[in-house]
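So, here's a batch of structures to check.
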Structure 1
Amino acid sequence: MDERVREKISDDLIALLPFYHKKIFRPQQGVSGMQIAQYRTLGVLLREKKSLSMSELGKQLFISKPYMTVLVDQLIQMGYVERLRDPEDRRIVNISITRKGARHLKQAASHHRDTIRELLDTLGPQDLDDLSSSLSTIRKIIARMD
C-alpha cells in the first residue's frame with residue numbers, strides 16, 4: 001500500500017477524535033463529569049465480566065500503575081468499583097465493577113446515544129445512508145486490524 005494512503009488514513013482517524021470530544025463527550029453535558037479514563041476503566045471491567053488486577057487493568061488501558069491507582073481510588077470513592085482480594089493469592093488485589101458502576105456506565109452510554117441521535121437529526125437521508133454504510137465498512141475493516 002502506498003505510504004501516502006496510510007498517512008491519510010491515520011490523519012483521518014485522528015481527525016475524528018476532536019469530534020468525539022467536542023460533540024459527544026461534552027463535559028458540560030456529561031452524566032457526572034467523569035474523566036474519559038474513568039469511563040474506559042469501567043468499560044473494561046464491564047466488558048471482561050470479571051475482576052482484574054490493577055496491573056492487568058492498567059495494561060489493557062495503557063495507563064501507568066501510579067495513575068491507575070489514582071483512577072481506582074476515585075472510582076471507589078464514587079462507589080463504582082471495589083477492591084477484592086484474590087482468593088488464590090491474598091497478595092493480589094483485584095478490581096471489580098459494582099452494580100452502581102455498571103448502572104452509571106449504561107446511563108452514560110444512553111446519554112451519548114441521545115447526543116449522537118441529535119447530531120444525526122441535522123443530516124439528510126442521503127448523508128445518513130452514506131454514513132451508515134461507511135461506518136459498517138469501517139467497523140468490519142477495523143475488526144480485522146487486531
Structure 2
Amino acid sequence: MSIEKIADYLYVSRQLNERTAKQVAQYEIKTVICNRPDGEEENQPSFETVKAWLNAAGIEKVVYMPTTMESMTDAQLKEFQDTVAQSPAPILAYCRSGTRSAMLWALNQAKRGVEVNSLIRAADLAGIDLSKMRDKLEAVSPKKK
C-alpha cells in the first residue's frame with residue numbers, strides 16, 4: 001500500500017518519505033493529517049520534516065494529530081472528524097501503516113450509522129485489514145447487533 005483512497009474525500013497511507021511526499025501532490029491532495037507520534041520508531045522522519053517535504057510539494061495544510069490504537073479517545077475522534085469536515089479535500093491521513101488513520105475514519109463513520117461491514121470492506125480495498133477491529137466498530141455503532 002502506498003496512497004490509497006478509502007472514501008471519496010479521503011486517502012490513507014503508511015509513513016511518508018521524501019519520495020512519497022512528492023507523490024501526494026500528484027493526487028491533488030489539499031490537506032494532510034499525520035496520525036503518527038514523533039519518535040515511534042528510531043529512523044522515522046519527524047512530523048516537521050514531512051511537513052517541509054509536503055510544503056515544498058505545494059501542500060500547505062498539514063496537521064499533526066498523533067494517536068495510537070490503544071489511546072484513541074472520543075476527543076481525538078471528534079478532532080479528526082472536525083478537521084476532515086473543515087479542511088479542503090481531498091485529504092490524506094497517514095501513520096505507520098495506514099491502519100490507525102483508517103480506524104479514525106471508520107470509527108467516526110460507524111458512529112454515524114454507516115454499516116460496519118461496508119467500512120471494513122472499504123478499508124480492505126485500500127489494503128488495510130480492519131476486520132480485527134470489528135468489535136470496536138460495532139461498539140460505537142447506533143446499529144449494534
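No lab work stands behind these numbers, since they all come straight from the coordinates. Given the structure is predicted, the values throughout are model-derived calculations rather than measurements. Cβ atoms are built from the backbone, for glycine too; each structure is taken alone.
Computing helix-only ellipticity at 222 nm (-39500 (n - 2.57) for each DSSP H run of 4 or more, over all residues; to 500) across structures 1, 2 gives -12500 for structure 2.
Here the criterion is relative contact order in percent (Cα under 8 Å, 6 or more apart), and among 1, 2 the highest value is seen for 2. Using the calculated result 2.2 for distance in nm of label points 7 Å out along Cα→Cβ at positions 39 and 55, pick out the matching structure from 1, 2. Of the options listed, only 2 reproduces it.
Structures 1, 2 were compared on mean projected area of the Cα convex hull in nm², and the highest value belongs to 1.
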